[in-house]
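Just so it is clear, none of the values below were taken in a lab; they were calculated from the coordinates. Computed from a predicted model, the values in this text were never measured in an experiment. Cβ atoms are built from the backbone, for glycine too; each structure is taken alone.
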Structure 1
Amino acid sequence: MDKSAVRNAATVILVRDPETAPKVLMGQRGASAAFMPNKFVFPGGAVDPSDAGIPMARAMHGLCKARLAEASGRLEPLTLVATAIRELWEETGLILGRPHRWPGTPPAPWESFAATGHLPSPAGLRFVFRALTPPGRPRRFDARFLLADAARIAGDPDDFSKATDELSHLQWIPLAEARNFDLPFITEVVLAEVAARLPALDAPASVPFFRNDDEESLFLRLGGAAL
């Protein structure tokens, strides 16, 4: 694979107690990671081919689906949603889904999720930010950030026992204290966007898109005019 190529990606921002004492779920990337070593990040990662066509337990919010489709070519919005839910499961062991028998045989990356007796559910996920990694980085991602209330988690939100070792120090960080951690620049920008939206977790009419390419950096809005 061409490591300089831009890969589509999706990230989940889980917010706990949004109306009283909001906290966000973050973990730390390893020191040897090629992309953002040692940084505290939200759970997420690149789209896997198996994420296309994954069955869902509920329908996706229509406006969010439309915004995800903008400037995304043939990439299906539900593929991005599936990526976000799979990465959350792999990196934290938390399930965004509903109890349901999996139809047919799940693809390999989804076997452990299906074994929990759940289908992924996009209900409650809201598309709130998109960012394209600048040129010159060892990895480049076109990342979509999806926001959800932690109350949507099936099971104990403090149980990370099923998580892989991709993220360490998984924890619910008070939103007011998050900037005290070692964060990527774009994560700081996204946190500011989330803080401005709380306590509401509704779908924005337009979505910020921080696009970096070889010629310039643009701050656009999907569904709106350039800023």
Structure 2
Amino acid sequence: MRPFPRVTAIVFLLTAVPSLLQFAYPSLETSLRRDPALIADGQLWRLVTSSLVQDSGVPGTVSNLGFLLVLGWLAERAVGPGRWLLYFLGGVALGQAGGLLFDTVGAGSSIGLCGLAGGTAVAAWHGRDPLPAAIGAVYALAVATSAVDALWSYVALAVLAGLLISRRGRAPRWTYCLVALIVGVGLTMAADLHGTALLGGIAAGGLAYRSRLRPSPQLGADVPDAV
């Protein structure tokens, strides 16, 4: 029996509580959000707290919390709590760096989710369960689609989502890295902090597998690659 994904549960609760409270107390989001000017003035805590509230209203809050629960749960079962945290924090760190670089005021757990998307893409390339990577790729594409906000883009997203998930056992393992990389670079060029967050997750995934470990087919434990 696989262990309970406790890191996902903890991060979900830490995010869900303030994200829901902000609807009763709107000033909460303003007080905790990322504001480059205030951060430069010494309010460094915003680099952490801005990931615990959402700036995208009810739809964005429901989407982010839903993906955090589902993607987070599957990712932790596939790669373990240590790598989960590495991917998530890699996305948060590079996402916040992008937010400062692009002078973006806002909040949301989406940059951590982008970190999970990038990290699980690398993990799938190294033989881990491709389902988290497929869902992560769908999330990355959904973020890019929201920037376009056109009917055709949502139809294309639905088609791609179906293909990525239904054919995850047949698609080359590098497919998810390619999607994350293309979306990450594209969004970064568009001065969107989700792009740097995706690249942060990919970098964290590369760091996690720097010793060239691959999962055992029987137990899912890491064993050295054959020379």
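Some values worked out for this structure:
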quantity: Highest-scoring label, criterion being distance in nm of label points 7 Å out along Cα→Cβ at positions 51 and 83, among 1, 2; calculated: 2
quantity: Which of 1, 2 leads on distance in nm of label points 7 Å out along Cα→Cβ at positions 115 and 163, largest value; calculated: 2
quantity: At a computed 22 (relative contact order in percent (Cα under 8 Å, 6 or more apart)), which of 1, 2; calculated: 2
quantity: Origin of the derived value -23000 (helix-only ellipticity at 222 nm (-39500 (n - 2.57) for each DSSP H run of 4 or more, over all residues; to 500); candidates 1, 2); calculated: 2
quantity: Label whose coordinates, when mean count of other Cβ atoms within 10 Å over residues 107-114 is calculated, return 16.8 (choices 1, 2); calculated: 1
quantity: Parent structure of the calculated result 0.97, given that Rg/Rh (Cα atoms, Kirkwood Rh) is the read-out and 1, 2 the choices; calculated: 2
quantity: With distance in nm of label points 7 Å out along Cα→Cβ at positions 75 and 99 derived as 3.5, matching label from 1, 2; calculated: 1
quantity: If mean count of other Cβ atoms within 10 Å over residues 67-74 is computed and equals 15.6, the structure in 1, 2; calculated: 1
